[in-house]
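Presented below are the structures under discussion, each in the form of structure tokens.
Since every read-out is calculated from the coordinates, none of them should be taken as a lab result. Here the structure is a predicted model, which means the values were calculated and not measured. Cβ atoms are built from the backbone, for glycine too; each structure is taken alone.
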Structure 1
Amino acid sequence: METYSIVGKSIPHRDAIEKAKGTAVYTSDLQMNGMLHGKILRSTVPHAKIRHIDVSRAERLKGVKAVLTSKDVPLVRYSISPTWADKLILADKKVRYIGDEIAAVAAVDEQTAAEALELIRVEWEELPAVYDPVDAMQAGAPLIHEGVDQNLSKLLEMECGSVDDGFAEADIVLEDTFETQAQSHCSIETHCCVATCSPTDDVRMWVGSQAPHPLRQRLSGALGIDAAKIHISTPFIGGGFGSKIDLEPAQALCVLLAKKTGKPVKIEHSRKEQFEATRMRHPTITKLKFGVSRDGIILAKQADVIMDNGAYNSHGPAVLAYHNVMFSTLYRVKHIKYTGRLVYTNKNWGGACRGYGDPQTSFAQEVMMDMVARELEMDPVELRLKNANEPNEVTANAVKITSCGLKETLIQAREESGWVEKRAQKKKNRGLGVASMIYTGGGSIGSGFNYSGATMQMNADGTLHLLMGAVDIGQGSNTILTQMAAEIMRTDPHTIRLTTSDTDTTFPCMGTFGSRVTYCAGRAVVEAAQGLKEQLLEQAADMLEANLKDLEVNDRKVFVKGSPEKALSYAEIGAASFYKKKKPLVAHGYYNGPDAPPEFDPVTYKGYPSPALVFATHLAEVEVDPATGKVDVINFVAAHDVGKAINPMLVEGQVEGGAAQGIGWALMEDLQFKDGEILNPNFHDYKMLTMKDIPKVKTLLIEPIDPNGPFGAKGVGECAMVPTAPAIVNAIYDAVGVRIKDIPATCEKIFMRLREQEGAS
């Protein structure tokens with residue numbers, strides 16, 4: 001493996017000091033002269049026709065500067081894709097969930113805005129509602145969107161080979177059903193935006209968005225404002241996990257209120273609003289059928305999936321498709337059939353959430369793999385090794401694998417955990433569980449939808465400036481990308497000035513999601529840095545009267561090989577390029593790919609053109625108290641194939657954070673609904689891990705170099721939590737013989753099932 005001076009080194013997070021000292025400025029910290037505060041009136045009923053809205057009393061309240069209803073906003077339906085568009089900025093004739101936006105106000109302070117909301121009167125005609133996706137598909141169920149039969153947003157069907165033939169050949173056929181719950185993103189920073197709008201529709205917005213460039217386009221489409229007039233900046237962002245990708249009604253309303261009042265307007269969600277009105281992880285029911293030979297080869301597998309979409313689409317159709325891709329690609333299986341149904345209900349809507357459908361499919365598949373291993377009396381690690389994909393394979397669903405370290409993750413996790421020894425000397429109420437995963441490293445789909453750009457320039461004083469559209473949401477991409485640039489330019493990364501996430505000054509970037517920034521933005525940064533280096537060397541060759549091939553770069557200098565006295569500093573070259581040559585040194589980099597191959601199906605995602613694929617294995621050791629059902633995770637090993645780890649410390653941080661998020665989802669996190677209302681919309685009632693609950697995570701970095709990734713890197717952000725829940729649930733079974741097929745595996749659930757076992761015996 002090639003060695004580098006900066007890439008591969010654990011250097012501190014570029015923003016660490018500002019965040020530790022509390023000087024980092026987030027959107028909620030912004031204050032402007034004359035700034036008004038906006039608030040949104042939300043539906044308190046799950047399904048109803050809006051007969052009349054009376055805002056007269058709110059408009060008369062002292063301090064209220066503007067009130068908006070659907071008659072004041074464009075009635076343009078939007079989503080992340082025009083084909084999925086089903087949401088209005090403000091509900092017009094109908095509301096579909098508790099939290100649906102009805103009206104908005106702007107006032108001189110938050111208290112006055114809140115009082116104004118209480119003065120708005122809405123006349124409802126309540127409609128029958130449906131909350132369960134199975135019920136929603138039944139004949140006679142209330143239709144949530146007119147013209148959508150059976151409330152079915154998307155039906156996805158795919159078959160590779162013949163599962164009937166595969167099951168006929170199998171020695172053992174197992175079937176079971178698995179359920180996963182709704183999960184909130186729980187980012188520390190709630191959604192917040194500040195906007196100004198001139199009389200000529202020149203918009204300036206500050207917002208914690210994971211995708212400011214696409215947001216500009218979506219705002220343009222929703223509001224009918226030329227995208228060139230919209231300028232978006234992102235201050236520091238306090239986490240996203242997928243919740244801050246979409247266009248939010250609050251952002252559009254912020255602009256419209258600013259336009260109507262001529263004043264800056266801020267809209268900031270309360271924690272309760274963050275739970276009720278932003279996206280959730282889609283709850284999913286997955287029925288699996290596996291056919292296996294006696295020696296452990298998976299011959300056929302089938303999935304029938306029902307995914308709860310909530311009231312609107314957001315990313316739902318793509319999440320369902322990803323659920324299919326990840327189900328179909330993890331192991332070498334010839335015969336695969338997948339049927340997925342994305343179903344509207346009168347609940348909070350699902351959206352992008354860390355893992356993007358993969359945690360749901362991984363939970364079902366990896367628990368089923370454990371059940372298969374038990375049926376065959378086979379070591380669960382060995383079963384996975386028998387069926388693991390290898391480099392340069394093409395899966396049954398036509399996905400091309402480049403680098404692949406799946407087997408290495410299994411082998412190293414097994415060794416590090418003491419798997420063999422502990423299984424041989426099993427302790428009472430202690431158990432081990434393993435789960436693996438696959439995910440895309442490098443982002444999105446198709447041709448023209450995976451773009452990232454970067455610019456690198458040298459100033460007259462020789463300093464370097466990197467401009468890029470990628471957004472750091474706390475994961476450390478600013479640090480990693482400057483490391484790549486610094487490696488090429490042979491300088492300290494902290495000396496590189498950085499401008500990011502500003503739609504007026506940076507090349508477009510599709511956004512921060514899908515484990516794409518290191519790969520895609522990294523490709524753009526590397527291209528820009530290499531282009532600048534070439535210009536630098538050409539300038540230096542001219543100034544030194546030397547051959548280009550004889551020059552070297554190091555420590556912010558260009559010198560002639562073997563003649564260190566013949567050297568020029570970056571400052572000397574920068575000054576010459578500006579003042580003498582009148583040709584500033586500037587280079588651009590751009591990545592957009594890969595193109596969709598002919599076999600790619602945009603409906604099922606068969607033939608998905610992933611730039612790279614990442615793999616991981618998580619191995620959990622738990623102790624279960626049979627008297628209470630309480631689960632303690634006492635050891636946790638996470639082996640991740642990430643390609644080249646640009647900054648191992650930050651990669652480890654991603655893995656540790658992902659494992660914590662996965663443990664929470666496995667054991668306690670659960671959005672609870674009653675008649676469409678969230679019962680636990682706060683950090684007091686929504687149970688999450690605290691520091692005392694998080695075990696020490698042993699992270700193993702597996703680094704098979706990806707041939708197309710920047711310095712061989714692939715990615716890690718999304719996948720870090722994916723196999724955690726099934727590893728823990730499998731460990732619980734190993735500890736006390738309770739098979740949890742419906743998470744979260746709460747103390748109460750385990751306790752009751754232990755009692756049921758005792759009663760049955």
Structure 2
Amino acid sequence: MLYNYSFLNISNLMKKLLSEQFGISPKEITKINGYDNLNYLVKTDSRKYILKTYEDLSLINLIQAETNALLFLKNKLYPKPIPFLSGENVKIIKTNGSLKIFRLLSFLEGKFLGEINQTKETIISFGKSLAKLNKKLIDWGDIHIKSRESEWDMRQYFVSKSYLNEISCKKTRKIIHYYMNQYESNVVPYFLKLRKSTIHNDANNWNILFNENEVSGIIDFGDISYSHLINELAIAISYTCFNKENPLEWAITLLQSYNEILPLKIKEVEVLYYTVAMRLCISISNSNHYQKLNPENKYISISQKPAIDLLWKWIKINPIKAENKFKEAIGMKVEKIKSLKQMISKRKNYFTKNLSLSYDKPILMKKAAFQYMYDSYGNTYLDAYNNIPHVGHSHPLVVEASQEQSAVLNTNTRYLYESIEEYSEKLISLFPKELNKVFFVNSGSEASDLAIRMARYHTKNESVVVIENGYHGHTQTGIDISDYKFNNKKGTGQKDYILKLDIPDTFNGKYKSEDKDAGFKYAKDALKILNKNEDSIAAFICEPILSCAGQVPLASNYLKNLYPSIREKGGVCISDEVQTGFGRLGKCFWGYESQDVIPDIVVLGKPMGNGHPIGAVITNSEIANSFSKGVEFFSSFGGNPISCKIGISVLDVIKMENLQKNSEEVGSYYIKQLIDLKEKYPSISDVRGSGLFIGIEFSNPKNMTPDSKKAELLKNELKNNGILVGTDGPYNNVIKSKPPLCFSKKNAKEVVEKIDMILKKIN
């Protein structure tokens with residue numbers, strides 16, 4: 001039977017309805033917060049109730065099922081359905097011309113978990129109470145709940161994923177996207193191995209009530225679902241860890257208390273880290289979506305900021321550490337990891353000593369995310385070192401590009417396919433109009449090799465001009481043109497066709513930074529060396545900042561003054577942008593731009609694929625046409641569809657996340673902090689670089705001789721303190737820092753603070 005209540009204001013309408021339908025005489029009715037339905041607090045002389053109303057009539061069976069669950073539980077900790085005078089627990093009633101679903105629940109007293117001072121005792125009570133609820137429900141089911149498809153059910157995560165592009169903050173969108181991808185890789189494949197049960201599915205800070213340190217109520221079963229049991233605990237952990245400095249410790253406390261009542265299975269524990277993250281992602285994504293649909297409802301977004309903050313804390317926790325700590329906390333066996341000694345011994349079976357390892361105590365790496373790397377023993381490292389994952393380790397857009405294309409096609413350039421044209425167009429558009437041809441290879445080394453081959457074919461000359469301490473790859477040609485390699489004590493020496501110029505270093509070199517004409521003078525000295533050579537020149541190759549030389553920027557206007565002389569002698573000018581390109585230097589997208597020149601050939605590699613092997617040579621039509629008259633150019637994998645899709649995604653991310661600007665802003669801040677540190681420690685003789693391409697040189701303050709020992713010690717101590725940097729330069733006395741371009745000012749500050757801490761001890 002439908003009842004009609006019309007032409008009454010809300011207060012009078014509700015009073016009349018409560019009186020006639022429940023026999024209750026309310027003294028006060030107050031509207032309270034709700035996510036997608038209207039709720040009212042009803043007060044009588046002696047009791048309180050919650051009146052719940054729903055406009056969507058299709059929910060009637062589900063609401064009845066939820067009510068049946070509460071009737072089944074029949075416990076003081078849960079709301080009690082109050083029957084209508086007619087005996088029903090749920091009813092459709094017409095009010096002011098529209099049909100709505102109504103039901104009445106008992107009111108539970110207490111303070112919300114989100115408004116009390118949370119302690120270990122409160123979290124233990126929370127864990128046990130939630131486990132008791134789940135233990136009771138594990139054998140109860142309802143067809144309507146089992147068939148429910150809710151976007152708050154983590155099994156339906158893809159719905160929340162579809163809302164990703166609605167998130168305006170790129171940084172937030174990125175980390176959510178990352179964790180959703182990780183969930184797909186680390187949890188979804190195990191769905192069938194995870195226990196299912198009816199769960200509350202929303203044990204958040206505003207649904208758990210406390211009296212003193214004990215749970216006094218669990219309310220709002222509106223999201224009740226039939227889902228993976230572990231989701232319940234993951235949800236509880238995610239909210240418990242809000243605004244906590246050590247979220248893993250709080251998670252473990254909740255886990256232990258929950259497991260005491262309802263023991264978990266090993267696979268449930270193994271997926272818990274990523275399941276917690278997924279709940280945070282769903283909370284942020286869904287609330288953002290519905291906030292836009294209903295901007296007046298502030299309750300919708302109440303958890304957004306703490307959830308975002310927690311995600312960035314969560315990503316600093318090594319997933320392996322989390323899993324092992326979870327297992328240890330409840331007495332599960334932790335898988336034994338091979339020792340470093342074992343790994344190194346095994347490595348020796350297959351590799352020789354000239355394939356070296358970083359650090360006194362090498363790292364057994366397992367995973368990485370953006371600017372963080374995780375080893376197999378549970379340690380997290382801030383990566384201030386690796387310039388190859390240009391846009392960040394495991395960037396979700398790059399990962400997806402690789403996965404999607406891998407599932408469709410990978411072939412060679414003898415076939416037509418769209419991605420190579422698309423990538424070529426995007427890449428070429430970033431260069432001056434003169435540089436309009438591209439040749440794809442698999443690495444920067446191959447690109448250097450090809451560039452020299454092209455230059456020789458075009459000029460018909462042999463000689464190559466290089467810079468002192470320059471490095472251009474590991475191929476035979478690459479080594480021949482790399483002073484850093486051929487002039488090494490184990491090197492084969494300088495070839496007859498190589499002309500070497502002094503490094504235009506304004507710190508350690510002949511002309512200093514305070515000399516405004518230093519670049520011109522270095523170029524003039526270079527010309528003297530060129531004039532002594534009787535042979536015509538094929539090419540001059542140089543990095544805008546010499547990495548292996550110790551992160552040494554070229555003296556200002558050096559190339560501008562030298563390039564014309566190279567060309568006059570028949571040579572072409574090659575800019576090696578393998579390490580300096582794609583916005584790393586901040587102020588310019590390509591390093592050569594800082595010298596106000598346009599090279600004839602540009603060599604690309606490393607960051608192009610964010611870790612995927614890809615390289616390229618960019619040149620002009622004249623050189624490309626000359627090269628085309630020779631033997632066919634073909635690279636089996638250069639420019640393959642997967643590489644191109646990955647390359648496109650990297651360019652898209654650089655633009656989308658404005659990473660060049662970030663490099664400039666963070667790099668300037670980073671360098672400024674290091675310069676301030678230099679004033680404090682005389683052993684820091686120089687700080688140099690541009691953007692996120694930074695060198696910190698260490699010298700003996702007494703005689704300014706290179707202090708390799710201190711640089712090496714600092715590198716290893718930083719590693720021991722969770723920060724990765726490297727050493728470089730001919731004396732290995734320069735700390736190099738070339739982090740992913742997503743590096744933040746907070747990250748930079750952490751590095752500087754750790755350097756300060758270590759130097760205090762070792763100075």
Which structure, out of 1, 2, was distance in nm of label points 7 Å out along Cα→Cβ at positions 110 and 286 derived from, given a value of 2.1? 2
From the coordinates of one of 1, 2, semi-axes √(5λ) of the Cα gyration tensor in Å came out at 63, 28, 23; that one is structure 2
Comparing structures 1, 2 by FRET efficiency 1/(1 + (r/R0)^6) of positions 542 and 670 (r between Cβ atoms, R0 = 35 Å, to 0.05), which one has the largest value? 2
Which structure, out of 1, 2, was helix-only ellipticity at 222 nm (-39500 (n - 2.57) for each DSSP H run of 4 or more, over all residues; to 500) calculated from, if the result is -12500? 2
When you work out mean count of other Cβ atoms within 10 Å over residues 14-21 for each of the structures 1, 2, which one comes out largest? 2
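Match the computed value 4.1 of distance in nm of label points 7 Å out along Cα→Cβ at positions 94 and 662 to one of the structures 1, 2, and report its label.
This figure was derived from 1.
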Figure out for me which of the structures 1, 2 the number 3.5 belongs to, where distance in nm of label points 7 Å out along Cα→Cβ at positions 310 and 590 was derived from the coordinates. 1
Relative contact order in percent (Cα under 8 Å, 6 or more apart) computed as 16: which structure among 1, 2? 1
Comparing 1, 2, where is distance in nm of label points 7 Å out along Cα→Cβ at positions 126 and 406 highest? 1
